[in-house]
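Listed below are the structures to be examined.
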Structure I
Amino acid sequence: MRLRPVRRWAEGWGLALLLLVLPGLGQADADEVAGTLGAVGSDTLAGLMLRWGEVLTEQYPAVRLQLQASGSASAPTALIAGTTRLGPMSRPMHEAERAAFMARHGYPPLELEVARDALAVVVHRHNPLESLTLAELDALFSDTLRCGAAASIERWSQLGVDLPGGRISLHGRNVASGTHDFFRLRGLCGGRFRLDVNEHPGSAAVVAAVAAEPAAIGYAGLNHLTPAVRALARRDSETGEFHAPSAAMVTSGDYPLSRSLYLYVNRRPGEALPGPERAFLELVLSEAGQTVVEEVGFVPLTPAERECQWHRLEGHGGR
């Protein structure tokens, strides 16, 4: 299957994004895979979902992908209501969300890991800071200090950095985002964000805000980084060892802010999925689909991880 160059997609969409392909010539069995393919959920996964949609319509021209990328928190709501079968999420579904789904449908959602990602803490490209400990990161972004810091960090001088003005400007994601929730759990030790963190609807907006202000710091997914910002390494407070965000670190599990990205599927165990959904999931877990993952800047699953997700798909019993 030929893969076209990756496009850049805007973030922070609150409206549905439609990828509509007119009927045309396709493979011999294309008539079995036709119609609308709906998905509601993560903004982080939006560009990847759309790229998968493009590749799918190259193979099945009669498929129409309808994507609403309004944040991971919107996926469980739509799956519970039955308005979509596919819910991309940049965090695992909470137990309360899972319980609500089961109460409505009588079976658990199918959870599929589809890619890996990492959050990078970023500063302006001219900022000389190289690394942060977990306690320093927490002291920057939280007011609860659960990771061991004695006091909040509000000025760059507290980190040994001399910048005009001196006060640190904080940027992050909004509460509907799975990225916001993940960073709170891993970066703030489950604590509470400071009230002066500027919230943005997408990671690209966070990166743009940090790039525009030398005194800024923020967090975003690896695939959103630009030359205008620099990613900081995590520094072990005991050994002094640096852990820089990279694909290799994510795959090995050595970068502490690495995470899995998910697709949740409303599928009754033992029942076949409609043609478009089945074809889409087969693409996602294929070698071609994981090539797309790498193209858009995420980290693909290993062959063993892909095999595990195939078993989930074929023998759905929840997770």
Structure II
Amino acid sequence: MEGLLDHTLRDVLTRLGGVDVCVSEFIRVTNTVLPRRAFVRVAPELLNQSRTPAGVPVKVQLLGSDPACLADNAAALAELEPAGIDLNFGCPAKTVNQHRGGAVLLDEPELVGRIVAAVRRAVPAHIPVSAKMRLGYNDDRRAEDCAQAIETAGASDLVVHARTKAHGYRPPAYWDRIADLRQHVRMPMVANGEIWTVADALRCREVTGCHRIMIGRGMVADPGLAFAIAQHGATGDKLAPGQGVAWSRIAGLMQVFWDGISLRVATRHRAGRLKQWLNYMRRVYPEAQQAFDELRLVHDAAHIERWLKLQSVTGLDA
């Protein structure tokens, strides 16, 4: 999730439990082998045995269309011992697709297969190579072809976002199509798309037949969602949105988030990053709505820092 779920937010969210593995934002590959710093900039977890501070493994995702160049970059990345290398065939962004990256490649299953095969050959066997795809570009007619190409090429597993590029992020997610794909491939599959609650996760598993699910925006909005899903699996308790983690703990982690972005984000953009997260969380937490309203017109980083300290003084992050 470029521009949103970066390593700082991965750090915060994985502290709350329930997450088995993360995938980084994509690293765009064009016509050259990227230097070590390019991989580390997007996935600094590579300097920590490819794990978040909470110990959750992080796969590093590559995006491009040239099999040879992607293979060369994957080989360079493999020297940093990532927890896995993931290949992006799902990004719906117009600019990315215009430059032959992401979901636009789903119209060319043969090329998708060549990319996966080239990367798999270039990477040591102990490093998993996985892929993420949507159901297609303008339609889903070639979804089965793409999934089979990815499997034949040697991918360890496949995440499927149950919408086409044309669907964007509009509800619903077509989970039944993931179930269809599972009839055509035998590799492990992970279901993704429109999972905002524990009830969504349970229904997604039922419809798709996938036990493993990937959560993106749903966990940004409800940071305790993965924990709540795991808790249900362990005890059968179905926690309501926001019950997985109390707001008092979220409020405390906002300072951790702020400290993290302050190390790498320009001062003028820091307030926007915090408000971006609050904007998602107000779907679940009334306290996030209140905080968003208070900070909506604030752009000064020093003001935000004072506001965060006040939350501590008033006990909101106790």
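Read-outs throughout are calculated quantities, based only on the coordinates presented, and are distinct from any laboratory measurement. Source: prediction; values computed, not measured. Cβ atoms are built from the backbone, for glycine too; each structure is taken alone.
Of the structures labelled I, II, which one yields 2.5 when distance in nm of label points 7 Å out along Cα→Cβ at positions 63 and 79 is computed from its coordinates? Computing distance in nm of label points 7 Å out along Cα→Cβ at positions 63 and 79 on every structure in I, II gives 2.5 only for II.
Computing helix-only ellipticity at 222 nm (-39500 (n - 2.57) for each DSSP H run of 4 or more, over all residues; to 500) gives -9000 for which of I, II?
I
Ranked by Rg/Rh (Cα atoms, Kirkwood Rh), structures I, II are topped by I, which has the highest value. Taking Cα Rg over 2.2 N^0.38 Å, for residues 215-278 alone as the criterion, the highest value among I, II goes to I. 4.5 is what came out when distance in nm of label points 7 Å out along Cα→Cβ at positions 87 and 151 was calculated for one structure; which of I, II is it? Of the options listed, only I reproduces it.
Out of I, II, which structure matches 0.4 when distance in nm of label points 7 Å out along Cα→Cβ at positions 175 and 191 is calculated? Value 0.4 for distance in nm of label points 7 Å out along Cα→Cβ at positions 175 and 191 corresponds to II out of I, II. Each of I, II could give relative contact order in percent (Cα under 8 Å, 6 or more apart), but the derived value 13 comes from II.
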